[in-house]
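Nothing in this text is a laboratory measurement; each read-out follows from the coordinates by a stated rule. Because the structure is predicted, anything quoted here is derived from the model rather than measured. Cβ atoms are built from the backbone, for glycine too; each structure is taken alone.
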Structure P
Amino acid sequence: MNKTIFITGGAGFIGSALIRYLINETSDTVINFDKLTYAGNLESLKSIDNSERYHFIQADICEREALLSAFDKYQPDYIMHLAAESHVDRSIDGPGEFIQTNIVGTYQLLEAARSYYSGLAPEKQNDFRFHHISTDEVYGDLGETGLFTEDTPYDPSSPYSASKAASDHLVRAWHRTYKFPVILTNCSNNYGPYHFPEKLIPLVILNALDGKALPIYGDGKQIRDWLYVEDHARALYKVVTKGTLGETYNIGGFNEKENIEVVKTICNHLNELVPSKPQGIDDFKSLITFVKDRPGHDLRYAIDADKIHKQLGWSPKETFDSGIKKTVEWYLNNLDWCHNVQDGSYQRERLGH
């Protein structure tokens, strides 16, 4: 039976990938509730925005009345909460917005959703679920060995990860205290098409094309587990439709890479795909520049995604090698999108000194 899915932050990187998946691969109706901050852009949804199953509301999750009005109008079956401030460096420069959106906003959304849920008919209540989408950064730093599991204690390092940890705790508390039907997911680093150019992979691609320095924090040995965003979208849909209420599922790509290795791989693809390089550059790797590490920089994240694989049958389709090549090719073919989303508020400067 077709569902109505209410998505917060649907104009963001992961949210827009999820919406494109839902419109293209399911027959569900999607409500996109997004404030349209600097990182949210409707250009990422142009391919589906004329669908009669897609509806957009520009509003802030901190505004409970706007949420209640939207719930009343569209009567969602599922709420998928992706709206968040998400850039670690920005959280170092200005933590206030992260506290407001990620903690207070999640509280307002939970209360509005709980109010809506309490008024539903019993059969609709039985079907309803609130899916909170979070990050592996809540677990903090990982040693040289081992993986984050769903039982790993929380130990966030940055204002960003602390605010996401707080939101996770709120969601679990609403489940335990009010019996509110929730599911949580924590994912590793996403990459792929439509990624705002402040994050590592698109930043490297665009800086290289402009002949600019490719800044690498510290020695570049930090390790991240990379997850192709379209694989993540499939996982989120699997969890919201098939997951067990009250459970947490970690979503990872099984692709641990050092940052320096990621950057060199991108440069090698660009060397092959871009024959006319900026003047004076024979190899894009010559642009790599090591800069002072950011404060509290976690050395390694890696996710054990065994639970979602065993219980729900999800596994990533893309390897890092296949996904990163697709990503580089997408940026080369969509430079207009990159220019359109960079409206002047962010010009690829370093954040989080």
Structure Q
Amino acid sequence: MPKLLWREPIETTTIRSVQHGDARATSASKPTVRTLGSIAGRESGVLIVLLVVFGALTLASDDFLTANNLANLARQVSIYGILAIGQLLVILIGGIDLSVGSVVGLAGAVTAQLLVAGVPIIVALLLGALVGLVLGILTGVLVTRFSLPPFIATLGMLGIARGVVLVITDANTIQGLPGDFQQIANGVVFGIPNLLLIFLAITAIAVFVLKRTIFGRYVYAVGSNPEAARLAGVPVRAVTITVYGVAGLLSALGGVLLTSRLGAGVPTAGIGFELQAIAACVIGGASLAGARGSALGAAAGALLIGVLNNGGNLLAVNSFYLQIAIGLLILVAVAFDQINARIAAHH
């Protein structure tokens, strides 16, 4: 296997050289300081904005730093963050997943129905997660085997999953879920919300996989140039299907946890969540062109969106203004990414 895939998943110029038959592409080399610096710069930029907003809300509201509010904020951010990690993987390979919200609703409804029918909690959880995994793999097959654009494939899956959940629930909320199931999302361990612990664990796993494993290097290689990656020996189709499968699995996990938190299976749950996940990734420094972004950046982006929403509620700010603010953040983040890409190209 060319050493490129082991040592240099981020530097796109080396990967492109494989496509042109440059033998130097197989030589081991470390990512350039400029590349690493741009990634660190995007992440640190989000963290700086987050600290500023956090400090401003601390001064503006006496309720912001209370234990109850922070616990509520952690639970809100955790679900969005889990979805953002899944969306990030898809964005890194140059794709997009618009089916996140509908998979959230379907997985949550399936889990709720199974629980009401008397299925053991662990079995219901696994089957609910399996729904997302299967839909994700199916999406990956549509993209790789049938050459459907990711936008179209996931848009179609969005409609299918949302239609299925409305059919199986007859558009009615499923109630009467076991208390032990609700405790999964609403419980705490040593004062720390369970949802936050789950989110941190998933983020840590994503960081490790993307930075320390061959699969993570494959993901960046596919997002940089799929044809060059294929010529270099990367199993592009398998990587793409796996990424969509994992994204679907994380979406389903988010749906199961949301159902646990609400204590009911809501058929309309998850509407618009895909936009929140994409926003978190973009604000966190991911490039929609692929191959640029990190799990920490996506997590920070989700946290920033959650803090803005939470602070707006505490300060009684009109939610419409909050949507405008988040939209502006997305535009600024994308503009910064484009400017940074042009500067890098000239060097």
Inset, instruction - Match the computed value 3.0 of distance in nm of label points 7 Å out along Cα→Cβ at positions 290 and 306 to one of the structures P, Q, and report its label. - result: Q
Inset, instruction - Given a value of 34, 22, 19 for semi-axes √(5λ) of the Cα gyration tensor in Å, point me to the structure among P, Q it was derived from. - result: P
Legend entry - Structure (P, Q) behind the derived value 4.3 of distance in nm of label points 7 Å out along Cα→Cβ at positions 170 and 226: Q
Legend entry - Label whose coordinates, when Cα extents along the principal axes in Å, for residues 258-329 alone is calculated, return 53, 33, 11 (choices P, Q): P
Legend entry - helix-only ellipticity at 222 nm (-39500 (n - 2.57) for each DSSP H run of 4 or more, over all residues; to 500) from the coordinates reads -25000; which among P, Q: Q
Legend entry - Origin of the derived value 32 (relative contact order in percent (Cα under 8 Å, 6 or more apart); candidates P, Q): Q
